[in-house]
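Q: These notes open a run of structures that come right after.
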Structure 1
Amino acid sequence: MPQPHATLAPSPWVQRWSALVPSGARVLDVACGSGRHTRWFTARGAKVTAIDRDAAALAPLRSLPEGAVEVIEADIENAPWPLADRRFDAVIVTNYLWRPLLPTLVASIAEGGVLIYETFARGNASVGKPSNPAFLLEPGELLRAAAGLRVVAYEDGFIAAEPQRFVQRIAVVREAGSQAAPARYPL
C-alpha cells in the first residue's frame, strides 16, 4: 500500500541538493501537498512559500512557526500565477509536471538561486502511475527547460527500488553575473 504523502520523507534528491540552499533563503515549494519539503527547509532555517490547490493538504502547514511559512492555496494550472514578479533563492518541485508552468518556474529563480526538480519520466507507464504522457517528462526535457542555467546535477533513468519508477531530476543554479570566482557546488 502506498505511503500517505504526509508521512513521506523528503526526496533524497532534494535532501542531497538542499546544501545549495543557505539558511534564511526564500524557498518556493511548488505543488507542495502536505509539505514534506516545506518542513525540510523550514527546519533548516529557510522561509518557505508553499503552494498547492488542495486546502486539506495545506492545513497542517498553517501550524508551522509563524513567519516560517507562507501558505498559498491556488490552482496554478487554471488560474494566473499568483507569485508574479517574485523571485526565490530556491524553487523545489517533486512529482509534479505542468509544462506551461516550466518557464515561469525558471523565471522565479533569483540570481544565485537554485531549482531542484524531480518528477516522473517517459517509461513510467510500464511500471505504474502516472502513465499519462502529459505528466511524464520526455528525454532531456528538464535540461531544455533550464537552458541558460548552470547544471549542477542531472539524471534521467529508472529507479528499481520500490516504488519502481522512471524519473528525471535536475539541480541548476542561476549564477550571479559577477566576475567573481565560480561557486563551489558540493558533490
Structure 2
Amino acid sequence: MKRSKIPQLYGLMAEFEDPTDVVTAARRTYEEGYRRINAYSPYPIEELSEAIGFHRTILPLIVLIGGILGGLAGYFLQFYVHVFDYPLNIGGKPLHSWPAFIPITFECTILAAAFSAVFGMLALNKLPQPYHPVFNNPRFALATRDRFFLVIEARDPKFNHEETTRFLQSLGPYEVIDVET
C-alpha cells in the first residue's frame, strides 16, 4: 500500500510588481498584527526590513564575543608557551613579557571576530538552505529579476486561511497563492 504525502500549508504568498507596493503591504501586514512574515526582493530595500518588524540582530554580540574569546585564546596560548611549556630567558626579559604578546593577541582577536561574523551570519540566515517552501512556486524565480513577494507563514498566531487571503488580496497584489511545504 502506497502512502500519499499530504501537502501541508507553509503560508500565503502575495506577488507585487513595485517595491513601493511591497513596502506598503508589509507595513499594513505588520500593523494588522501578523508577525511571522517575510519579504523577498531582487535587491535590498532598506525600508522593507523595518516594515516587517525586523529591527535588531544579535550578530554584533556574536562578533564581540568571538573577538574577545579569540583575543583571550591568543594571549593565553602565548602565556602558556612562554611561561610554562617552553620558558626561555632571552636577554634578561621576564618570561611573562606581555608587550611582546600584543601583536599576536590583536591578530587572534581580528581573526576570531571575522570567523564569528561569517559563521554567525550564515547561522542566523539559516544558510546554506538548498530547499525552502517558497521555491515550490514557479513564479518565485522572478524574485531575482523584477518581482517582489510578501509571505505570511501559517505558523503565525493570527493566521486564518480565508481571512489572511482576503487581507492579502486587499493589498492589491498581482497574485496571492498558497505555498505548500
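We did not get these values from a lab; they are worked out from the coordinates using the rules stated. Just so it is clear, the model here is predicted, and its values are computed rather than measured. Cβ atoms are built from the backbone, for glycine too; each structure is taken alone.
Q: Taking mean projected area of the Cα convex hull in nm², for residues 20-83 alone for each of 1, 2, which is largest?
A: Going through 1, 2 one by one, mean projected area of the Cα convex hull in nm², for residues 20-83 alone is largest in 2.
Q: Sticking with this structure for a sec: With FRET efficiency 1/(1 + (r/R0)^6) of positions 108 and 132 (r between Cβ atoms, R0 = 30 Å, to 0.05) as the yardstick, tell me which of 1, 2 scores highest.
A: Greatest value across 1, 2: structure 1.
Q: Given a value of 123 for volume of the Cα convex hull per residue in Å³, point me to the structure among 1, 2 it was derived from.
A: 1
Q: Right, here's the next one. With mean count of other Cβ atoms within 10 Å over residues 44-51 coming out at 21.1, pick the structure among 1, 2 it was computed from.
A: This figure was derived from 1.
Q: A further question follows. Upon calculation of distance in nm of label points 7 Å out along Cα→Cβ at positions 12 and 92 from the atomic coordinates, which of the structures 1, 2 produces 1.8?
A: Structure 1 accounts for this read-out.
Q: To continue, here is another question. Work out which structure the value 8.5 belongs to, where mean count of other Cβ atoms within 10 Å over residues 124-131 was derived from one of 1, 2.
A: The correct label is 2.
Q: Which one of 1, 2 has Rg and Dmax of the Cα atoms in Å, for residues 52-155 alone, as calculated from the coordinates, equal to 15.1, 44?
A: 1
Q: Suppose semi-axes √(5λ) of the Cα gyration tensor in Å, for residues 100-139 alone works out to 39, 6, 5; of 1, 2, which structure was it derived from?
A: The correct label is 2.
Q: Out of 1, 2, choose the structure whose coordinates give helix-only ellipticity at 222 nm (-39500 (n - 2.57) for each DSSP H run of 4 or more, over all residues; to 500) equal to -14000 when calculated.
A: 2
Q: Out of 1, 2, choose the structure whose coordinates give relative contact order in percent (Cα under 8 Å, 6 or more apart) equal to 47 when calculated.
A: That value comes from structure 2.
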